[in-house]
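Each in structure tokens, the structures are laid out below.
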Structure 1
Amino acid sequence: MKAQAIALIGGKKVGKTTTGEKLTAELVRRGFKVAAIKHISEPDFSIDSPGKDTWRYAEAGARTIIAVSPNEIVTIEKNGASKIRLDSLLKKCSDHDIVFIEGLKDAVAKNDDIPKIAVTTTREQAERIFHLYKPILAFSGPYNTESLNLNIPYADAMKNPDKLADIIEKILSKK
């Protein structure tokens, strides 16, 4: 079975990662296998550290480096986000039930097959997201969107992650 991709969308510092964290914990508690794709937009960010063995292999020209430790396996691909396609990233998560995508806004916005959870802090953010992204599975975050009458459920992941997880579980049962 292909993993159900769900995008977490919203502005900076609105609680997307915390929402994903709460949902992951609740869905794992329910027995689901959850993966996450997190786009990091800082141009100089590297998971690797200068001087480490993995870094040295990359400096020597290796394009893929796999580091194996007793508790983790990390694959470092020296390709850059501009060369990778969303479907390639999702394939890496195919043995999971759910994969949360945070970031990769352009790829997610264009993909109507990926339901979105919009995390908002203001009415303006909610209205802008409502017009830019489809389909929106639910709204979450500090701003309660129920008064906007958008016919999209609202569930605050901080207070009721179980309600938001119920919404996700419904779409999984339809697959």
Structure 2
Amino acid sequence: MESDIWVFGYGSLIWRPDIEYLEVRVVRLDGWMRRFWQGSHDHRGVPQAPGRVVTLLQRPGESCGGVAYRISATVAASVFAELDYREKNGYVRRDVQLQCVDGNEFAAIVYIATERNFAYLGPAPAAQIAAQIVASAGPSGRNIDYLLELAQALRKLDLEDPHVSELEQLVLDATA
């Protein structure tokens, strides 16, 4: 019998999983940081004006909080087909080890947009990233909504992310 599979969500999967899952846990991924350095040409922007969404970058000493979804082995193929389409704009699957708040570790799969993908935008000053987020929209809606939903979801889970918080404040100040 096949085992269930865990999927780590650190961006929109936190607040809009849209997948069939059996269980969800608050977790962290050590050695990685979340950044709005990935371009979104397909969801929160368009090819001529991409939005910015999160990806993970490997950094010793950092950690990224999020959620893990336990997926039944019986539906894993269809769930991954959905996620592969959803994350098609430069993301690849990677195996990782997650840490639970109770200290337990377990294996999971995460989608990461590496620095070598076609849509990677990379670092920029926070004010520039915030301005791009404010100005961008695509088939899945406004880029600002993605940021604000993520920031709110992290607060509800009692997870801190200074990068997300800084961008949220800059965006709120710009739209006030």
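List of remarks:
- Parent structure of the calculated result 1.8, given that distance in nm of label points 7 Å out along Cα→Cβ at positions 85 and 117 is the read-out and 1, 2 the choices: 2
- Source structure (of 1, 2) for semi-axes √(5λ) of the Cα gyration tensor in Å, for residues 69-164 alone, computed value 30, 17, 12: 1
- When FRET efficiency 1/(1 + (r/R0)^6) of positions 125 and 157 (r between Cβ atoms, R0 = 30 Å, to 0.05) is computed for each of 1, 2, the largest belongs to: 1
- Given 114 for volume of the Cα convex hull per residue in Å³, calculated: source structure among 1, 2: 2
- Taking distance in nm of label points 7 Å out along Cα→Cβ at positions 13 and 101 as the criterion, the top structure among 1, 2 is 1, with the largest value.
- For the set 1, 2, ranking by FRET efficiency 1/(1 + (r/R0)^6) of positions 37 and 61 (r between Cβ atoms, R0 = 25 Å, to 0.05) places 2 highest.
- Parent structure of the calculated result 2.1, given that distance in nm of label points 7 Å out along Cα→Cβ at positions 5 and 141 is the read-out and 1, 2 the choices: 1
Read-outs: derived from the displayed coordinates by stated rules, not from any lab. Just so it is clear, the model here is predicted, and its values are computed rather than measured. Cβ atoms are built from the backbone, for glycine too; each structure is taken alone.
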